[in-house]
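Next up: the structures, one after another.
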Structure 1
Amino acid sequence: MTAHPLLDRIPPRSAVLVEPRVRIAVLPGDESLVAEGDRIAPGDGILRRPRHPQVGEQSLRGRRVPAPGTRLAEDGSLAGDDRRASRFDGGGEVLYATPSGRLRAVVSRHHGTVESPIGGTVEAIDACLLTIHGEGSAFPAALAVGEPSSGPLVVAVAGPDDELHARGIDVRHAGAVLVAGSRVDIESLTRARAMGVRGVIAGGVIGADVVALRASIDRQEASVHPSPPFALVVLDGYGKRPIPRDAWEALAGAVGTVVGLAITPPLVAFPPDTLIRGGEPDRVRVVAGPLLGRTGRVVALAGLRRQAGGVYQDCARVAIDPVATAEAVNPVDVPMADLERDG
């Protein structure tokens, strides 16, 4: 079938990324566990990060002036220091020396590890950023919260428009990444973290639940005992939003394989041997309104049509795919602003 020329006026859905690049922020005090050119696998440690970091200060008297970024030993000493020189309260990294002769450093007695969410090669690393050139492919997402994570994929719902409830999560899912359907709430996210789940993939989320999850992660980071990294990746946006058809098919076909959840940019990464079907260029998906999540084909331009509230919008006539055998497939007029191209 020849694509309708009207499709050029409809924005496309974000394309599948091949060999995606993932960026990890390097914070003051972080110690790199990898070097440029190193090959890494999902779950490998890439940064050693201080927990509860503080800025310590010591006199430079009798000390050489170390360069910013110089590492401190675990006992708080600098290489080459006299034994009688005062030490910092834990290991860390030198920040700078002040004109008044004071040396300041980020120090901590406890450290954690930042894991790579994908397999690939360390492309670059500097004082602010670590970049990984991944292998395989990835679906871009609308939002991600938490820490980079990875784990074997488990589809925990029956369909892309179902919701994952807290009672459906238990210890069997420890270490896994769960597909949660069209929406996930804070009760389900809290239980998932308590059960040792490494991440959740959903079509949509409520804004208040995002705020609550971020606060919960901050409280956990401030506690004595760290928890495993956890990430929430939202594929389509805020509210209840069915997982897009192509993403759902890819997730269903990747059950049991290790997938990665990246925060910057937000995406779900698949291993190289996972087959991801590309979108069909003559198809569209409804992204808002009563037909949210439905797909179909553009038939014709419908012109201006009156919408709720008396607003007139440019519409396209779309033959919506039936979800049941008996459902009518007559074309319907859908605002073009509520459509996106599948490919």
Structure 2
Amino acid sequence: MSDASFELSPRLFFDTVNAYQRTAVLRAAIGFDLFSTIASGTGTVEELARVCNASDRGMRILCDYLVVVGFLAKDGQRYKLQPEAAKFLDRRSKEYIGQAIEFLLSPILIEAFSDVTSAVRNGTTALPNGGIIAPNHPVWISFAHAMGPMATVSAGLLAKLIDPDADRMLRILDIAAGHGMFGIEFAQRNPKAEVTALDWPNVLEVAKANAEAAGVAERYLTKPGSAFETEYGSGYDVILLANFLHHFDPPTCATVLRKVHRALADGGIAVTVEFVLNEDRVSPQDIADFSMLMLCSTPGGNAYTFQELESMFSSAGFSSSEIIPLGSGFEQVVISRN
């Protein structure tokens, strides 16, 4: 009879403790633009070392490590991209996301995890001044620059979902617009759509540049300021809340949602893009992990279940909410009607 204890392994422990090494290696590979270089046909250690201005020894060890973790494959003496790396880490791919590390590995987010013990003990971030939601925090400029390209796919799917015919007049308010891509995609598809973006002034400069590049600057207006303090105006057909509510506790979310409800036209909708948990709060796994980031980096943020979001919208005066998957990614859409 086999002893079950011999089937157990400390691998999960070591993988978790050493996860920082994998992060650092991936950052270095993206910094070398290694994946794009391999995609272009450069494949041996000597070739890669020459193009990337690195040592042969260092490049061999780097590439072999990336084979082990799954980003590369090795065929004799040549390296090739695995499908995920080809799709997401080759700069020539339309779905390239390598630039996202500039936000995801920004110093403030790394610092947020420097004292998890305090965050757990106190139930809030150990970062000073409210963590990443402090007014005009520079991390959101990094976010706007780094995450815009990655958001384009989701933004396009959202615009098609909400405005499938793209032929009617729409007044859209994009709250905490960041890079602006969610509103910009509406304006690109629908020449009758007018978008107003609300965010901190320095972040809006990035959104305005993106609107200019997309050719919609004439229909892209801005409202500098806080989502909690700035007057929204009224008569909006659609108000976008893309990846915003998870930064705050339910009472704070309700404060914004009451303002959203008042700002909508009759028949208008609030469109929330969020990482939505199942009721067990531990699935889907990739979304459940997100709650820890909110604990460590914000005073009261969280990943929410649909029932929690629905309750927030109901308390703010909305009559109904429905949830719809957004493509095959982690995000879901909650459509709330006034």
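State the single structure among 1, 2 that was used to calculate mean count of other Cβ atoms within 10 Å over residues 168-175, giving 21.1. Among 1, 2, the structure yielding 21.1 for mean count of other Cβ atoms within 10 Å over residues 168-175 is 2. Quick one: relative contact order in percent (Cα under 8 Å, 6 or more apart) came out at 18 when computed from one of 1, 2, so which one is it? Label of the source structure: 1.
To test your reading of the models, identify which of 1, 2 gives -3000 for helix-only ellipticity at 222 nm (-39500 (n - 2.57) for each DSSP H run of 4 or more, over all residues; to 500) when calculated. The read-out comes from structure 1. Comparing distance in nm of label points 7 Å out along Cα→Cβ at positions 128 and 144 across structures 1, 2, the highest figure is found for 2.
So FRET efficiency 1/(1 + (r/R0)^6) of positions 120 and 288 (r between Cβ atoms, R0 = 30 Å, to 0.05), computed for just one structure, reads 1.00; which one of 1, 2 is that? It was calculated from structure 2.
Given a computed value of 38, 26, 19 for semi-axes √(5λ) of the Cα gyration tensor in Å, which structure among 1, 2 does it belong to? Mind showing how you got there, number by number?
Working: 1: 48, 21, 19; 2: 38, 26, 19.
Here the read-out was taken from 2.
Matching task: 43, 17, 13 is the computed value of semi-axes √(5λ) of the Cα gyration tensor in Å, for residues 40-175 alone. Pick the structure from 1, 2. Computed on structure 1.
So distance in nm of label points 7 Å out along Cα→Cβ at positions 96 and 200, computed for just one structure, reads 4.2; which one of 1, 2 is that? Structure 1 accounts for this read-out.
Each value in this text was obtained by applying a stated rule to the coordinates, not by laboratory testing. It should be emphasised that the depicted structure is a prediction, and the values quoted were computed from it without experimental measurement. Cβ atoms are built from the backbone, for glycine too; each structure is taken alone.
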